[in-house]
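Taken together, the values in this text are just the output of simple stated rules run on the coordinates, not laboratory data. Keep in mind it's a predicted model, so treat the numbers as computed, not measured.
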Structure I
């Protein structure tokens, strides 16, 4: 929306323009002026009329349950303001009551109805879960979005900073830096765990611990290092889980396992099962996102925290990107490759998603923000001299580790990525 100008512009006077007005007329004109001025300055949008979709959803609910004693719970998982959600809840109560529903506490209800106010790219989506005894059903209403005028939010330029960490001939699956004195570097490869100590400005190897596994690794093997609270760190590999523990010298204990891998950082509280014979996640989630316990098989995932819900992004093996909020699963094609990671930063809305993209000349990473469901690019792409093979958010959530296979040197190069503002 264009900015308001400070300099007023006047039309030419017309006859009787300056005739004195009565006090009541002057007050009326002043009131009209103030209403118009406040509407422009404070962007007051016309109130939405939700009565149509409220009535439609109420009809669908009672068509499934019949009139009688019901318990109703409404949860807002969309970008709607709380006042709109409250208005919708009141309207839905009114519509249901008019059709014969009687509201009671959960213990006295013959029917339990949980309504989730969600959304996708085109519409608000209201989903009602209806439970009656051992039977359950779902009713859904799609509501077109309201066209509103919003403020233009100018943000400082966002830059992805790439810091070289390590390079070697063997495939680097993941990497951790430990800020001890002296600093240490831990590198995970398919066959061993390498521990390096900083000495005279260079890292020197302290230990190399072999990783035992009875079955051959799948093609394009992947792995994850995670710091632990009660021992040094955990290692996740296809069909294998290892614990590293010790003080002066680390010991490594590995076993066959189908334990789920943490998604994002460990603090996200979400994990998923990794295929022991492939290079992707099966799609089974634990503990799950609301009612959603699974998604299509995917390569990587990233959480974007909103005020009212967390939006999880999954890069599917079919090339689609799935957006899950606990109720809806929206599939889109953004032109991203398989690796993504979410970082917190002081820039923009506070969370940026790093997404990879492949070209014939090499891979690149760009930062995006998702204020709703549509990714908005907020940085220029950074280029890599080859193929990106791994991208993991680090424990603090403010940085990420990326590994690329350099097509000129044939080495695997590891970098730390961070987000900076105004540069």
Structure II
């Protein structure tokens, strides 16, 4: 009897358990709980929320593993616990945070990382009536940020202007559990405690399609779009608390196109889809393992690949951009796993590698990837621009630079304090000049 084995470059993806000297230890983690993933990173830094006043969170360079100093400098400018944060995908040194205090703040990270505690944000955003629970930067438009709150509203902000440009209210009657952008940022999807999944036309500020009951279970439903495949994945629970994920076509949400039952466990699963490799990673809160599936365009749509197993439960997991990987070692993904060990937080880098003997650049593993350069401005996007993400080659021999214009530096709006100082200085100068004119007898 013959058995057909499907060809896949990623069938044998493996993870080497991280060495202790490559981990980050000693974080006094925040006790705030919620829908967030607790850790996020970009190509230079990662962030985790900590205990303490001012809603502190640490921003740590990837190049400084080891035990962190208990007195390490942090970002601490909120009046309540920080519930989520997100790095600007187009500026490595900009991060936004949201809090129990109903505000969103945008922070600048010094070039060399934090050398002192920062308490003054670049931008302070007010508009939500209750705690702000999740943040998501736009995938193609510069300085556009989406937020959700316990006031059941979704707001889209232009952080450079310091104001909200769109607000969706009245569509969600219960708490919103997740929000994700599609590949171009034309649509975004939300999940809610009412078990419904809604796909919104972001600029029209309307519901484009809706699933009334994506999953039967009462626990949180998490979402991710499948990149250029124009499909949506929801990860939730059955009525018997079995974990499962479903694949949906946003053009026809009447039924799912694929359903996979995973296991019987309590932890909410955080999905991450790698559009370059078409691999979906599923990491559960409280799980020691990470599963991965490869997606194709035809039925049966997805195939299980493998599973990374450990006995150490994850508090949260965040994946890094492809530009931050070690491509010469055939690393195709890197996750930062946040755990609690001995009462302290530990961050473990998990490197997903494809076994290859050649030391040359493997172009079949690394198609053009997201470049970190915006496709349009916030005003252009609001006016109707639908540009796809700018891509770049990771081939070291090609320099790796995207063939697009350089991104514009972020310019924060001036605060009321800054404007008052400038006004006081101008008035003082006017008084000085008037005195000189009067002394010279000039009226």
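Assuming -4000 is helix-only ellipticity at 222 nm (-39500 (n - 2.57) for each DSSP H run of 4 or more, over all residues; to 500) as calculated from a single structure, say which of I, II it is. Computed on structure I.
Matching task: -0.48, -0.99, -1.09, -1.41 is the computed value of log10 I(q)/I(0) by the Debye sum over Cα atoms at q = 0.11, 0.18, 0.19, 0.22 Å⁻¹, for residues 145-264 alone. Pick the structure from I, II.
Numbers: I: -0.48, -0.99, -1.09, -1.41; II: -0.35, -0.90, -0.99, -1.27.
Value -0.48, -0.99, -1.09, -1.41 for log10 I(q)/I(0) by the Debye sum over Cα atoms at q = 0.11, 0.18, 0.19, 0.22 Å⁻¹, for residues 145-264 alone corresponds to I out of I, II.
Out of I, II, which structure matches -0.27, -0.47, -0.59, -0.72 when log10 I(q)/I(0) by the Debye sum over Cα atoms at q = 0.06, 0.08, 0.09, 0.10 Å⁻¹ is calculated? Label of the originating structure: II.
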